[in-house]
Each structure stands twice: as structure tokens, then as C-alpha cells.
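What follows is a group of structures, each given as C-alpha cells.
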Structure 1
Amino acid sequence: MTAPADRVAAAWRMLADLGVTITDLRDDLRARRPIPTVAEYLPQVIAAAGPGARRT
């Protein structure tokens with residue numbers, strides 16, 4: 001699926017107005033850590049919860 005040329009041009013103008021470059025976008029994606037799955041995150045939540053929260 002390709003975006004219409006006018007929408008792409010509008011996106012480029014908005015990025016330019018914000019001062020965002022392609023390099024900014026690329027580097028930001030590389031700096032992000034992958035989002036953990038529920039199975040990976042849930043043990044941390046359980047460990048951080050107090051006894052009252054775990055009871056309920």
C-alpha cells in the first residue's frame with residue numbers, strides 16, 4: 001500500500017516544521033529498546049506489588 005503523494009508531501013512539510021530529519025528518525029528507532037511481552041513484564045509487576053495487591 002502506498003500513500004498518496006499529497007499526504008507524503010504534507011508529512012515531509014510537518015517534519016520540516018518540527019525540525020525532524022530522516023537521521024533523527026532512524027537514530028531514534030535504533031536507540032529504542034524492544035517492547036517486552038506480557039510474559040516478560042508480568043513477573044516484574046508481581047515482584048513490585050505489595051502483599052495486599054497480590055492478595056486481591
Structure 2
Amino acid sequence: MIDIESLAVIAGALPHRALGLVIEWASMHQNDLSAAWSDAKSILPLRRIAPLK
């Protein structure tokens with residue numbers, strides 16, 4: 001589990017390379033992730049977030 005605002009790991013673990021890719025992707029999509037989290041809390045449909053290329 002990774003905090004959207006700080007991109008800090010708050011639970012669990014990933015191998016170093018996988019974590020780096022996740023953090024890279026999350027940093028590119030922080031606004032999208034925040035909006036998706038807000039929608040999820042409001043039980044609204046989720047929108048697709050582009051993968052890392």
C-alpha cells in the first residue's frame with residue numbers, strides 16, 4: 001500500500017525494481033490517483049489510468 005500524496009510505502013513490500021516502477025507510475029499519475037480514490041470513496045465508477053510505458 002502506497003500513500004498517494006507522499007508516495008511512501010505504508011504497508012507491504014515489493015522487490016526494489018517493482019517498487020521503483022510503481023513509484024515512477026504513481027508520480028506521473030498522482031492527480032488521477034487522487035481523483036480515483038475520491039470516486040471510489042463516493043462509490044462512483046472508476047476511470048482507467050494509463051499504464052507505465
Structure 3
Amino acid sequence: MKIVSCQTHINHALDVYVAKEKTLPQMKFVPEEEKLSTKCDYCEQPALYVVANE
């Protein structure tokens with residue numbers, strides 16, 4: 001599972017990930033070269049974080 005999130009929705013993204021996967025995720029920043037093209041999964045703002053276990 002992978003969730004991309006803006007600053008506003010990061011807490012929600014972490015909660016959703018833990019609830020579904022039953023494990024703690026890794027939280028990383030969206031790579032610089034992908035920032036302009038990556039949108040938050042919950043709104044249209046640019047994503048700043050990637051929540052995943054990769």
C-alpha cells in the first residue's frame with residue numbers, strides 16, 4: 001500500500017495506513033523531481049510525503 005499526502009492530510013494518511021496494514025509505515029518525502037506532478041490522494045494539493053512500507 002502506498003499513500004501520497006500533503007501536509008494537511010498526513011495524519012489521516014498515517015491513520016489509514018496503520019488501520020489497513022496493521023504495521024507502522026515508512027514516511028518519506030516525495031522526490032524533488034516528482035513534486036510538481038504528484039497530487040495528494042485526499043485533495044488537489046501537491047503531495048509532500050509518501051507513506052508506504054517499501
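Here are a few things to note about the model shown:
- Computing distance in nm of label points 7 Å out along Cα→Cβ at positions 11 and 43 across structures 1, 2, 3 gives 2.1 for structure 2.
- Computed -0.80, -0.84, -0.92 for log10 I(q)/I(0) by the Debye sum over Cα atoms at q = 0.19, 0.20, 0.22 Å⁻¹ - originating structure among 1, 2, 3: 1
- Which entry (1, 2, 3) yields the derived value -7000 for helix-only ellipticity at 222 nm (-39500 (n - 2.57) for each DSSP H run of 4 or more, over all residues; to 500): 3
Coordinate-derived values only; no laboratory data. Fair warning: this is a prediction, and the values are worked out from it, not measured in the lab. Cβ atoms are built from the backbone, for glycine too; each structure is taken alone.
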